[in-house]
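Once you scroll down, you'll see the structures, which are given as structure tokens.
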Structure I
Amino acid sequence: LEMTLEMRAVIASQACLMILELDFSSFKGWKELIVYPGALKVQRTVTDEFGISHEQASPLSGESWQNGPLILSWDDVERDSYRRHPGSHVIIHEFAHKLDALNGRVNGMPPLHPDMPVEKWSKTLSTAYEHLQQQLYKRKQSINPYAATSPAEFFAVLSEYFL
């Protein structure tokens, strides 16, 4: 995929939304962005609840590796950037993971604005995450259920809705 100036501007401008109240050093520690024309086809081995491993192929719109590149599907970037889909935004989602990884772990704890207490963030995120899991159990969730898979995904999915 040959990246045009417009494509670069679309990705960069939306990624910067994540750090408006922080600074550019918030995206330190990585330097590679890979953009595919369409969905990424990923083959992985997954282990089920019985300990049996299965090969699983799945298309992804993006992926963020803690110590590696950020990968995006241009088809999904275009869909999310030029048409309104609340709660679906691959750029925001994957860049949220990059922010989250800056503390050494991807756990829903990104760098915070200097005026925001860590304890308040942790308590608020934990309470909201538990609430979502209860809502899923009651089948009354109002956001993407993928957010309930981990605090890291909760942070990334909520970033999509917020921004």
Structure II
Amino acid sequence: MACGDPKQAKKVEPYSGPIEEINDVKLLYSEAAMLKVKLTTAKQLRYVNDNRRYPKPIQIVFYGPSGDEVTTVRSDSGRYDKAKDIYVVIGHVEVLNKQKQEKLLTPELTWNPITKKVYTDKPVTILSQLTGEKLYGIGLDANQDFTKYAIRKVTGVFNVDAGI
């Protein structure tokens, strides 16, 4: 052996980046041959564990029983966690319920397609275009089309019928 420090082999980390990249994505979810949810985004990255990341803005449309658009969701980005089977949308999340004419604003929202529930632990704002009411709170639980929801810690300005 020659004089000097022995060379150590470099440790090579396994690749952990995306294994697939898809552009102009449109995912459709249906039940009993009826379209229920449509997700569109410019890019999807899939990983070896089948998790997916959506680094570009996302639009999700929820459809009612008669096939009409009930609610739309927009966000800056999102991800799908295969192990938990949940979708999480992140950044400037805006939910528009067309039937109730309400807008929900929050930084993050999670959708579980199995339970058909949507929830968050983050701050939420709900604006009613019909009444002008503004509800604020921390945390929200809703059905997937946002026709029914509950704010966990609520504050805000809202109308109350006389005589109550």
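Given a value of 2.9 for distance in nm of label points 7 Å out along Cα→Cβ at positions 28 and 132, point me to the structure among I, II it was derived from. Before the final figure, lay out each step's value.
Numbers: I: 2.9; II: 4.3.
Only structure I yields this read-out.
As an exercise: relative contact order in percent (Cα under 8 Å, 6 or more apart), calculated from one structure in I, II, equals 12. Which structure is it?
Values: I: 21; II: 12.
Matching structure: II.
I have 0.60 for FRET efficiency 1/(1 + (r/R0)^6) of positions 68 and 116 (r between Cβ atoms, R0 = 30 Å, to 0.05), calculated from one of the structures I, II. Which structure is it? Walk me through the numbers on the way to the answer.
Values: I: 0.60; II: 0.95.
Computed on structure I.
Quick check: 17.0 is what I get for Kirkwood radius over Cα pairs in Å, calculated from one of I, II. Which structure matches?
Numbers: I: 17.0; II: 18.1.
Computing Kirkwood radius over Cα pairs in Å on every structure in I, II gives 17.0 only for I.
Given that helix-only ellipticity at 222 nm (-39500 (n - 2.57) for each DSSP H run of 4 or more, over all residues; to 500), derived from a single structure, equals 0, which label among I, II identifies that structure?
Values: I: -12500; II: 0.
That value comes from structure II.
Matching task: 0.05 is the computed value of FRET efficiency 1/(1 + (r/R0)^6) of positions 12 and 100 (r between Cβ atoms, R0 = 30 Å, to 0.05). Pick the structure from I, II.
Source structure: II.
Each reported figure results from applying straightforward, stated rules to the coordinates on display, with no laboratory input. A quick note: this is a predicted structure, and the numbers were derived from the prediction, not measured. Cβ atoms are built from the backbone, for glycine too; each structure is taken alone.
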